[in-house]
Structures are given as structure tokens and as C-alpha cells.
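I've put the structures underneath this note.
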Structure I
């Protein structure tokens with residue numbers, strides 16, 4: 001199912017569900033990030049490897065993008081960011097758009113080219129607790145710095161619905177409190193089936209705890225590593241649903257989700 005400017009309205013498209021290097025760079029799943037549309041405002045979060053091609057193949061033209069958000073500078077989340085920013089500005093011919101990213105993504109170990117940033121309207125450095133009004137009807141908040149190997153942030157979108165995205169992080173005490181506002185939709189990067197203290201990613205066990213505490217109307221699991229793929233993410237999601245009473249969905253590549261009705265759109 002190819003999308004258009006009209007049919008992508010108020011949708012979320014999973015341009016990839018790969019987590020960690022083995023799945024993303026082993027081509028076991030796509031890693032193009034998340035494409036949100038909030039009443040015509042297109043927000044591309046974490047445009048990883050292949051984002052430019054995957055979005056185009058889905059009918060989503062990168063020059064529609066208004067906002068790009070990098071949760072952090074690891075390549076499975078940012079490899080195509082320069083392609084998307086360059087397309088967003090029509091190769092620099094039209095100065096437009098906003099980039100949100102942690103400071104280390106452009107200063108310490110830059111993943112966004114200085115030339116590319118010069119073509120966009122604004123670059124916003126993410127800080128813990130920062131709020132930003134994207135439009136009269138859309139605000140984004142970065143509630144906490146996550147526990148990951150580099151500077152990493154999740155986010156909450158305040159719109160008709162409250163939509164949270166917990167990007168890469170180890171579980172830490174108080175994470176549920178930071179994302180408690182996501183009463184409508186919570187998206188979690190769940191890389192591992194079981195916790196591993198040496199790896200700073202959420203496991204299915206962690207996800208169950210977070211979802212059970214926050215109790216969103218819908219939770220979506222994504223960013224799967226090898227142990228999650230082996231465990232069959234849809235079965236893991238079903239088990240978490242049974243234990244928490246929350247509608248939990250395992251995302252799949254190119255899945256389209258309606259942000260108004262909070263349902264997966266069956267694709268033709």
C-alpha cells in the first residue's frame with residue numbers, strides 16, 4: 001500500500017523495526033525509523049540506514065518532511081539523516097525544516113554534516129526536560145536523558161493524543177514516571193527478550209513492567225534484536241497484553257498505524 005499526502009494524514013509508518021547492529025546491518029529487518037504525520041506535519045524520527053529509499057518506496061517523499069528528530073547518534077538511528085535533510089530542502093534550494101538532536105550528534109562526533117545543517121531553517125539541541133512547540137496543535141517534550149552508551153532521549157508528542165517514544169535505553173528506576181503522560185500510545189524499543197545488564201537496551205521483561213505501570217491505551221513494541229526475532233515479537237506482545245491488560249502490538253516493517261483511532265491499518 002503506497003501512501004500519498006492525503007492518506008498519510010494522522011498516520012504513523014514504521015519504516016523499520018530493526019534493533020541493534022546484527023539485525024539492522026544484517027538486513028534482517030529495515031531500519032528506516034518512524035514517520036509521524038500530525039495534521040499534515042511530517043516528523044521523521046531516527047532515519048537509520050535505508051530511510052531515504054524505504055520512505056520513497058512507501059510513497060512518502062522525503063521532501064515532505066518538516067521535522068527530523070534524532071534520538072541519538074548511533075548509525076542504526078541516523079545513517080540516512082543527511083539524505084533526508086538534503087531532500088527536505090530540495091538540495092538546499094529551499095531553506096526549511098527543523099532538526100532536533102543531542103549535542104554530541106553535531107559537536108563531539110558529528111553525524112549531521114555542517115553543510116547540510118546550513119540548508120535547514122533551525123537546529124535545536126535536545127536537553128533533558130525540554131519542551132518545544134512545533135505548531136499550535138503539536139508540542140514535543142524530551143522528558144529524560146536515557147541510560148544508553150551515548151546521549152540519548154525519548155520523546156512525548158502532545159497532540160489530540162499523547163504519543164510517547166522510548167528510544168534505546170537500559171531500564172532505570174523512575175522511567176515510568178517520566179513517560180506517564182503517554183496515556184494513548186506508547187512506542188518502546190525492545191531489543192532483547194531477557195534482560196542483559198551488559199547491554200543498555202530494554203528487554204521484554206522491562207517493557208512489561210513499563211507498560212503495566214503506565215497503562216497506555218495501546219503499546220507498540222519495535223526495534224527488535226535477534227533474541228526478540230527468535231522469540232517471535234507478536235507472541236511476546238500477546239503475552240504482555242495478557243499480563244498487563246493493555247493492547248500491545250508488535251510492529252513490522254512498513255506497518256501503518258492510525259493515530260486517531262489507534263489501530264493498525266490493514267494494507268492491500
Structure II
């Protein structure tokens with residue numbers, strides 16, 4: 001499971017305050033904690049700072065990469081901010097989060113993927129808005145994969161995001177997301193599939209419970225990555241247990257190692 005650590009995000013109150021105050025200690029400590037907890041990527045988002053997002057995102061990149069030897073997820077729809085952040089990124093291959101099939105956004109983000117040789121999260125959304133059905137999402141995923149690979153973006157550098165929407169706003173959204181994941185996995189076995197896990201539970205009580213249930217179901221459907229909180233020990237325990245149950249952990253060796261290290265929580 002490819003974990004993208006979500007904690008350095010300006011929509012988070014503590015992170016927003018740290019970014020506003022250029023609090024190096026907070027950002028570096030949070031990057032280290034997420035990396036040590038199992039994050040493969042550290043997501044960086046300064047989108048709440050509309051007037052100086054590019055400057056703040058560049059600062060986040062420079063600050064985080066001083067603390068961890070991990071690739072960064074540059075989280076913005078703003079091509080200018082992404083460009084500035086990627087110029088500052090020096091450690092391993094970053095991922096751009098994200099591109100869509102909206103023509104203007106696609107055309108502004110694609111040159112950055114090619115120039116900096118990044119991976120990319122590709123959201124199942126186009127100029128008609130957020131799709132309702134799995135058929136629509138699969139069609140968008142198909143177009144995105146075809147468009148990206150035709151420009152020589154490696155298929156294993158593409159992370160399809162099925163656009164998880166809150167279950168509290170539509171009874172069908174959980175099922176649609178799971179069906180999309182399953183069908184993308186079947187038709188495009190070489191792509192990665194990821195999502196913002198907590199989107200599923202927005203607006204409902206006991207969000208962690210819903211996130212845990214959706215994680216297991218999505219992994220069983222074929223999702224191999226997630227943008228989540230790696231500091232949630234119980235959620236990460238579900239990752240390790242589900243990997244073992246799906247035959248992704250030979251003889252449960254990783255699960256047993258995590259148990260011995262005290263990293264599992266009932």
C-alpha cells in the first residue's frame with residue numbers, strides 16, 4: 001500500500017497556522033513522524049493561502065526535504081505554484097497531486113509532469129463536473145490514461161483517483177467509488193489507484209470508523225494507495241491486516257514485524 005501522508009495540509013488548522021508563521025519545527029517534525037509511521041510520500045498543500053500559495057508551497061518543499069529522505073506530493077491545482085515547488089524539490093521523484101480531464105487544467109499540468117519527470121494523481125473529473133456513475137468515471141480514467149501515456153508518461157507513474165465523495169451526501173457514493181476502483185484495476189492493471197480516504201466520511205459522526213471500513217473495502221477492490229493520516233495507528237493496522245488477507249504479505253511477515261515493533265492497535 002502506497003501511503004501519502006496528509007497531515008501538512010493548509011486545510012488543517014494546526015498546519016495552516018504553522019505555514020502562516022513559517023514554523024520550520026512543526027513542518028519538519030510532522031514530516032518525520034509521518035515518514036516514520038509508514039508514509040511513502042509526504043503531501044504538501046498551501047492552497048488556503050490564495051495570494052501567496054506559490055511562495056508558501058516552495059517554502060514547504062524546502063523545509064520538509066531537509067527533514068526526510070522521502071519523495072513529496074505537491075498538492076495544488078495551480079500550475080505556477082507546482083512549478084515553483086518542483087524547482088525546489090531535490091529528493092527522489094515527486095508526485096503532482098493532481099491533474100484532471102478538464103482541458104485547461106490538463107493542459108497546464110501536463111508540461112510540468114514532462115519537464116520534471118514526476119508521477120501524477122489523475123482525478124476522474126472533466127469539464128462536465130464530478131461524475132455520478134462508475135461508467136462515467138471509468139470513461140474519464142480511460143481518457144486520462146490514454147492522454148498521459150501518449151505523451152510518454154509511464155503508466156506506473158499514474159495514480160487514478162476515483163473521486164471519492166461523502167457517503168452522507170449520496171447513498172450510492174461508496175458503491176460507485178468501489179465499482180470504479182474494481183473496474184479500473186481490471187482494465188488497467190499497471191496503474192496505481194489512490195484516493196483521499198477521509199472524503200468518504202465527511203459530515204458524519206465517528207468518521208474514523210467509516211474510514212477504516214472503506215479502506216478495507218477499497219483495498220479488496222484493487223486500490224493500492226491512499227492519502228491518509230499515517231499517524232492513526234489503528235487505521236495503519238487495518239492496512240497491514242488487509243494486505244495480509246489479500247495475499248500481499250508473504251506468510252504475514254510484514255504484519256508480524258509490525259506486531260513485534262508495537263505498531264499494531266486493536
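Tabulated data for the structure shown
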{"quantity": "With mean count of other Cβ atoms within 10 Å over residues 38-45 derived as 20.5, matching label from I, II", "calculated": "I"}
{"quantity": "Value 22, 11, 10, calculated as semi-axes √(5λ) of the Cα gyration tensor in Å, for residues 150-205 alone, assigned to which of I, II", "calculated": "I"}
{"quantity": "At a computed 2.2 (distance in nm of label points 7 Å out along Cα→Cβ at positions 62 and 142), which of I, II", "calculated": "I"}
{"quantity": "Source structure (of I, II) for helix-only ellipticity at 222 nm (-39500 (n - 2.57) for each DSSP H run of 4 or more, over all residues; to 500), computed value -5500", "calculated": "I"}
{"quantity": "For 0.45 (FRET efficiency 1/(1 + (r/R0)^6) of positions 54 and 182 (r between Cβ atoms, R0 = 25 Å, to 0.05), calculated) the corresponding structure among I, II", "calculated": "I"}
{"quantity": "Ranking I, II by distance in nm of label points 7 Å out along Cα→Cβ at positions 86 and 190, the structure that comes out highest", "calculated": "I"}
{"quantity": "Cα Rg over 2.2 N^0.38 Å from the coordinates reads 0.97; which among I, II", "calculated": "II"}
{"quantity": "Per mean count of other Cβ atoms within 10 Å over residues 30-37, the highest-valued of structures I, II", "calculated": "I"}
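Values in this text are rule-based calculations from the coordinates and carry no lab data. These numbers were taken from a predicted model, which means no experiment stands behind them. Cβ atoms are built from the backbone, for glycine too; each structure is taken alone.
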